[in-house]
Structure P
């Protein structure tokens, strides 16, 4: 059963990423004349897999080992960031920002965010929103165009835990349910710091963007994508 769930999730995840890649190419028409930064790009594997033709790319991440892999294996340029909402780039330094499944984790210093998540849903949400507002402003500052994707808060399956309807609830209630599900659920030992967003919030964060809905089974919004093209 666990193998089936993992296989199903992997298939859905690949299909979603491939669809987003097509949307990125179709809306922003990137070329190697464009300087692109992948915020939270990790080892560079995602960008190399879905955009193999693009080479003028900077992978920005807080993990030095991941950046070393991106440089050694994929020959990307790399920049170390500190994992906060502040970006160490000049105004307009890039033509395009690509940012996938990152902004929901921009909720403050990790240990503090996890502690707030577990203890006080309203305080966590307020602090997380402040961080996300600053991060969104930074994205808009450093590039002319951007593509920012995040899981939708109201998708029936919360994407980090795989627990149905978890994202609908305050964070401290989520933490109670995560601990309960840990007794039998395949996703365990989570350190939750995510603040999922809805369409209204994404529009508030990126007022100069079009907000696209990534659909699942034509009925559910799986993720939201802000694009300034």
Structure Q
């Protein structure tokens, strides 16, 4: 079990969370209703503990090994956390992740859903949307979302909503968020996971129910391979 987070890490996370909530409100959102997922990718387990101490129960990770290791390290020290897997789903990692992950945010293929359903029946999933059409981007095209949702429902998965990673250009990002919100409305899906540190205002303005932030809470990430303190 990890020790409590250092005072500085906790203070930084608390101040960062207050600023994120201020930004949500300024964009027209309800800070009490928009879920903040603390993305601890690249940070040590201290960041998880700092986020939990600041009142955040939702923790996001992009890499299977990091998520598994941090969940084991913090143990019960961080209370009842909900771990969100944000990275592209690799079927050979699903079985190891299944006992820990509470929400699979980036399902983009039926085969991934099938692996999740086998390892964690009834799991909560989000379908990742890609509106860019660029090669190598994870996600399904807008026209493929409805059949993907139907296929996942047939697997008895809890399809709670949609998520997207927007392109960096502000106008393109706003279009991405508007497209996701319209699709979620049409399909009756409540969750819209969209918006990160740099574009959360655009996402909230389009109806985001969940923003995924790391730098806004913990500062710049340490270089890859050097998982250090939150600051």
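For the reader, a short list of remarks on this structure follows.
- Structure responsible for 23, with relative contact order in percent (Cα under 8 Å, 6 or more apart) calculated and labels P, Q on offer: Q
- Largest in distance in nm of label points 7 Å out along Cα→Cβ at positions 35 and 219 among the labelled structures P, Q is structure P.
- Value 17.4, calculated as mean count of other Cβ atoms within 10 Å over residues 123-130, assigned to which of P, Q: P
Every number in this text was worked out from the coordinates using simple rules, so none of it is lab data. Just so we're clear, the structure is a prediction, and the values are computed from it rather than from any experiment. Cβ atoms are built from the backbone, for glycine too; each structure is taken alone.
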